[in-house]
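Listed after this line are the structures, all set down as structure tokens.
None of the figures in this text is laboratory data; all of them are computed from the coordinates on show. Note that the structure is a prediction, hence the values are computed from the model and not measured. Cβ atoms are built from the backbone, for glycine too; each structure is taken alone.
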Structure I
Amino acid sequence: MPPALIDTHCHLDVPPFVSQLDTVLADAGKKGVCRFIIPGVEVAGWENLLRVVNHSPALSAAPGIHPLFCKNTGDAEIAVLETLLREQRRQVPAKIVAIGEIGLDFWPPEFDEEQQRRIFEAQLDLAKRHRLPVLLHVRKAHDAVLALLRRKRLPAGGIVHAFSGSLQQAEQYAGLGFFAGFGGAITWPRARRLRHIATTFPLEKIVLETDAPDMPLCGHQGHDNHPALLAEVLSCLAKLRGVEKEALAAEIWKNSCTLLQLPMRPD
């Protein structure tokens, strides 16, 4: 049996996956991927997100407002999210395990920094109030995000999705209770800086993800990414770190379950 894995960031609530969910889960299961965290990106998608995660006990949700989808959002949308958290967290087991995908993105030429910060801070406040981890989207904004996290001091920490910063920034995130999420980007030989970080960063602060259907792995160019390919990410990381993939998977499984408050025993 392949080692058990959790895909901590995959968009199974969108095409092509949403109409092929049973097949996607079965294919991933054959590779050992048996739990999946599905982040939200905008208010309009939360209803569908919750419908999808209720399809299987293996699926959990992380509704949130992505920085590139926050243009027309405000207090009303934050209130909707808080109501959703309050209602859904009463479920046993809880289907909402984090708030995401949230953060700051200063890459687009005409980004609205003030609006992004306002919506991001409001969601960080919700995470603090509900003691939930957050899934962070950070692009060209690590120092700004770190400054906010130092001020907010979230009790449940979170994951820096598709980590792309420096080793020093990764260490600062770790000091604030955050894990680095590594995915298909480390499979590319030209990603030397990222591969170095993945090799040297403390294992107890690492989780794995695919960001499916985005972020294709090396050797899979031109095709949608899939959660089943998380097994290849694991193999790549094990090779980079010079360890057995079974032992590596066991540590990463423990990291993911602890952070996201999931049962340690694989389903």
Structure II
Amino acid sequence: MGLVLAGCSRLNPFTDHTVLARVGEKELLVMDLGPAFASDLTPQDSIKLLESYVDMWVKKQLKVQEAERLFSASSADIEQMVEDYRNSLLSHKLDQYYVDNLLDTAFTAKEITDYYNEHKADFVLDRMIVKGSIVELPAVYRQRQKLKDLMGGSGEKEQDFVDMCQKNDFQLSEFTEWTDYGDFISHLPVEKMRDRKDPIPVGQVQEISYGDQVYLVYVSECRKAGDTIPMERVKEVVKRVIFNQRRQEIVRNYEDSIYRSALENHVAEININ
């Protein structure tokens, strides 16, 4: 197995047939280098890039030839694997062609809602999730009761609550989307929550004192482990499921179509009886 390196005066991948390297009967020509070597590189960078590329090519060819020598007895199996892989790639490429041309990627609210309602048994919570808010304020704040009365309200009461928190620079954490209960209470003093057995009740403002601070906690909604996951939390999952169903239907339809056409036009023939 011989190895020959040859220099070249110029790199023109379209006309130059200079042999840069040879491993056995395989040759690497300048024209095989591709567009990477046609860029505006300095002579030093071009030489480094060329040397690196040639080295990798030689090593690859040596490995292939060594593998052919060692596994020549199983060449039939390898050829079958290559054929199977090629067929798999072509089949996947054809699937993707039909999907790209026929797949509708728009989802209506009704489609999502209908699928969710028909498959609620598939969407079950394994932990508690909540919506709500937490505000931290000094224990000496005199209008604490007014703030509690506004907390959890809607409309003007909700806006007045937010305005009071912002005006007094209170730390307000709002959880308008479903949040794991553990993440929710992580905003509260660990020492106060560690031994608490019951979850914070829904619809009631809870007051938790800790040092010179007070935490007002309000849980507006709650879903427990075993309950159905709210639709807004699994909306993207439902979209992916519908997308995959549409994709599978397209592939199945075109497979059936070319199958029937092949039989009708005698391109394919089945003899199993």
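A few points about this structure:
- Which of I, II yields 24.5 [mean count of other Cβ atoms within 10 Å over residues 179-186, calculated]: I
- Entry that produces -15500 once helix-only ellipticity at 222 nm (-39500 (n - 2.57) for each DSSP H run of 4 or more, over all residues; to 500) is calculated, selected from I, II: II
- A value of 32.2 for mean projected area of the Cα convex hull in nm², calculated from one of I, II, originates in structure II.
- Looking across I, II, the calculation of distance in nm of label points 7 Å out along Cα→Cβ at positions 83 and 211 that yields 7.6 traces back to II.
- Origin of the value 4.2, where distance in nm of label points 7 Å out along Cα→Cβ at positions 163 and 195 was derived from one of I, II: II
- Label whose coordinates, when distance in nm of label points 7 Å out along Cα→Cβ at positions 107 and 243 is calculated, return 2.9 (choices I, II): I
- Identity of the structure behind 9.9 (criterion: mean count of other Cβ atoms within 10 Å over residues 67-74, calculated), options I, II: II
- Source structure (of I, II) for distance in nm of label points 7 Å out along Cα→Cβ at positions 75 and 203, computed value 5.0: I
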